[in-house]
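In the part that follows, the structures are each spelled out as C-alpha cells.
Readers should treat all values here as calculations from the given coordinates under stated rules, not as data from a laboratory. In this text the structure is predicted, and so the values were computed from the model without any measurement. Cβ atoms are built from the backbone, for glycine too; each structure is taken alone.
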Structure 1
Amino acid sequence: MAELSYPFPLPPPTGELVDVAEGVKWLRMPLPLGLDHINLYLVADEDENGPGWLIIDTGISNDVTRALWQQILAGPLAGQRITGVLCTHYHYDHAGLAGWLTEMLRVPLYMSYGEYFTLRTLAASTEVNLSWQYLEYFQRAGFPAEHLDDLGAVLAMASQLISSPPTAFRRLRAGQELTLAGHRWQLHLGEGHVAEHMLLHDAQRNILIAGDQLLPRITSNVSVLPSEPEGDLIGDWLGSLARLQALPEQTLVLPAHELPYHGLQTRIQQLQRHHGQHLDHLRRLCQSQAPTIYEATQQLFAHRGKLQPIDQMMAQGECLAHLNYLHQRGELERSLDETGCYRYRCRY
C-alpha cells in the first residue's frame, strides 16, 4: 500500500514561520486540548494598497494566542501588511480570533456564508441549560442523563474561545477563484465535518490548503449534532472525498493539524476505507442486536476506553452519522422503544 510522504519532518517552533513554498508560510498555534496545536498559513497577496499577506485560519481566542500573534506581527512580519483573514470554517481553533485580528488590523474577513453565520451563532451562545430539542436528541440516543449537566457547561464554554466576530464578511463560494499575488487559487467545498468548509487549491503549483478535510493521520470528526439530528453527514463527507479525488496525487497538502504531506489520493482512499469499516461494523451489530445509539457508540469506539462526556458526545455524533447514512439508504430500520430511545435493526 502506498504511504504518505512528509517533506517537512519537523513543525515550526511556536511563534516562528517556515516557508513551504514561494509566498506560502506555515506557523503553529498551541491548543489546550488533546490535539495540542493548529497549523495556520500565510499566503502572499496584493490589493489596491500594495503587497501583503493573507492569514489562513487564526487559532483560538485566548491570551496565549493573542500574544503569539502580536509577537509574529512585530517580529517576522514587522513592516509587512496583512490584507485579510480567511477562515476555512467556523470551529473555534480556526476562527476563534477572526474578530480580534480583523478589528486590530482593520482588514476584511473571508468566509463561506454558512460558516460565517454559524460562527456568529456559536459566539452568542452562552446558555448552560440545554433546550428541549437538545434534551430529546440525547434521550433518543440513550445518553446517560447524569452527564447532561456537564455537557451543557462544556457547550456554553465553547463560546469563550471565540472573539466577537466581525459584523461584515466577504463571501467565499465553491468554484470561486482567488488571485493572490499572481497565483490562482480554486475554492473547493468540503462537507461533513462542517457544512461549508473551504479548501484552497493552487493547480499550477499543486498546493492544497486543506483545513480539517484531509488530515494525514487522524480522521476528522464527522458528527451529527443536536442542531441537525437527521443530517446525512457521512454522505456529505464521502461525496466531498469523491470530488477531491480529481486533484493530483502529488499535491502538497497543507492540513490544519500534524504535518504537510504528499499522497492525496492515498489519504482519500484511507479515509474512505475507515468510514467503510465503521459502516460494516454497524451493519454486523444491527444484524445480531437492536442497539440504541449510545450502545452502538460504546461498541464502535470500544478501543478508546472510557470517554469523558464531551468526547462521548463527539463519538456518539459520529456513530449517529453512520447510522443515519444506513437508515436513510434503507439498510436499517429505526424504532422507538418503551423508554423513548431509538433502536436500529438491519432490514435484511
Structure 2
Amino acid sequence: MHMADALLSPSVAATMAAASAVTAGYSVHTLRKEGDTEKIPVMAVSAALVFAGQMINYTIPGTGSSGHICGGMLLSALLGPQAGFLSMIAVLVIQCLFFADGGLMALGANIWNMAFYGCFVGYYLLWRPIIRGKVFGSLSTPARIVLASVLGSVFSLQLGAFSVVLETQLSGITELPFGAFAGLMLPIHLAIGLVEGLVTAAILVFVYNARPELLCDVQDSGKGGAFSLKQTISILAVVTLLIGGGLSLYASGNPDGLEWALFGNAEEGYAENMGLDEENYGKSSAAADGAAGIQEATSFLPDYAFKDSDSALGTTVSGIVGSGIVALAAFGIATAARSRAKKA
C-alpha cells in the first residue's frame, strides 16, 4: 500500500505529513510521561520483524495480485498504540529512504494509511474491547487474540485502502475515478487483511504462550510463560533474520494490492484494472521531483536489491541490513523517550 509521489498533489501530501507528525508528537509525549523501559528490546525486535514481514508478498489466488502485512495491529498489541505508531514510522522511513519503497513526498500519507489505523483505530476500537471486554468473556484468551487480530487487521486495511482512494481523489488524479478505484482497492485489501490477521494472530498467540505479560490488555491469570523474556526476544530475532534473509527470496512476484489496482497484471493473463501507464501516470510537481532526487541519493538498496543487479543476494542483504537498521532506530526512539522521562 506504499503510495508513490505521483499519486498525490503537494498540498494533500503536506496535509497528511502534518497529520502524521502531530500524531507522532502526541505519541512521543505519551511515552515520555509513561517512562516504561521494560519493552525497549521488544520494541526493537518487533519493529524489525514487521520490516522483514513486509518483504514477504503473498499471492492472492485468482487475482494476479499479492499483499504483505502492514504490522500496525501486531505492534500496537505488543507495545501499545503510541510505541507501535513510532515503530511503524521507523519501518516506513527506512523503507522510503534506504530502499526507495514508497515516495518521500508521500511518506506522511503512507504513515497515516499504514500505521495510524492499525495502531490507534484497530487497537482502541477492536483489540482492547475484545481482549478486555465482557462481550467475548466466554472465549478463551487465545481465541480472543485471534478474533481481535483478524478483525483489527481487516478493518485497519480497509480504512487504509479507502484513504488511498480518497487522497488520490483530493489530489485530482483524474485517471482514478473514485467509485472504480474504490471498487478495486477495498476487495483486494479485504483478502490481504484476512491473511495479515491470521499471521498477526499466530505471532501474538505464540507471544501469549511464551510471555503473556508482553501483550497489552491481557489480564494476569497467573499463567507462566513457556520461555524467559530473553529467550522470547531471541526467538523473534531469529525469526526476523530467517524471514528477511531467507524467506524474502520466495516472495510473490505479483504486484501488490495498490499496484494491481493501478496497473493490473495483464502480462500474466489477468485484468488491466485501471490500466495506467507504469512509466507515466498521476501528477508531476517540483516537490515530487525534489523528493525523488533525495531518494535516489539515499537509497543504497533500491527495491531491496543491489543497484543494476538481479542477484538474489541483494534481497538477502536488504532483509538482514534493513531489519538491523530498523531495530536500532526503534531502540533509539524508545531510549530517547526513556531518558526524557527520567529527567522529567
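The table below lists the values:
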quantity: Of the structures 1, 2, the one that 20.5, 59 was derived from, the read-out being Rg and Dmax of the Cα atoms in Å, for residues 147-314 alone; calculated: 2
quantity: When mean count of other Cβ atoms within 10 Å over residues 91-98 is computed for each of 1, 2, the largest belongs to; calculated: 1
quantity: Identity of the structure behind -0.44, -0.59, -1.11, -1.16 (criterion: log10 I(q)/I(0) by the Debye sum over Cα atoms at q = 0.12, 0.14, 0.21, 0.22 Å⁻¹, for residues 163-250 alone, calculated), options 1, 2; calculated: 1
quantity: With distance in nm of label points 7 Å out along Cα→Cβ at positions 83 and 235 derived as 4.0, matching label from 1, 2; calculated: 1
quantity: Answer label among 1, 2 for the case where relative contact order in percent (Cα under 8 Å, 6 or more apart), calculated from the coordinates, equals 31; calculated: 2
quantity: Structure (1, 2) behind the derived value -11000 of helix-only ellipticity at 222 nm (-39500 (n - 2.57) for each DSSP H run of 4 or more, over all residues; to 500); calculated: 1
quantity: Which of 1, 2 yields -0.46, -0.57 [log10 I(q)/I(0) by the Debye sum over Cα atoms at q = 0.09, 0.10 Å⁻¹, calculated]; calculated: 2
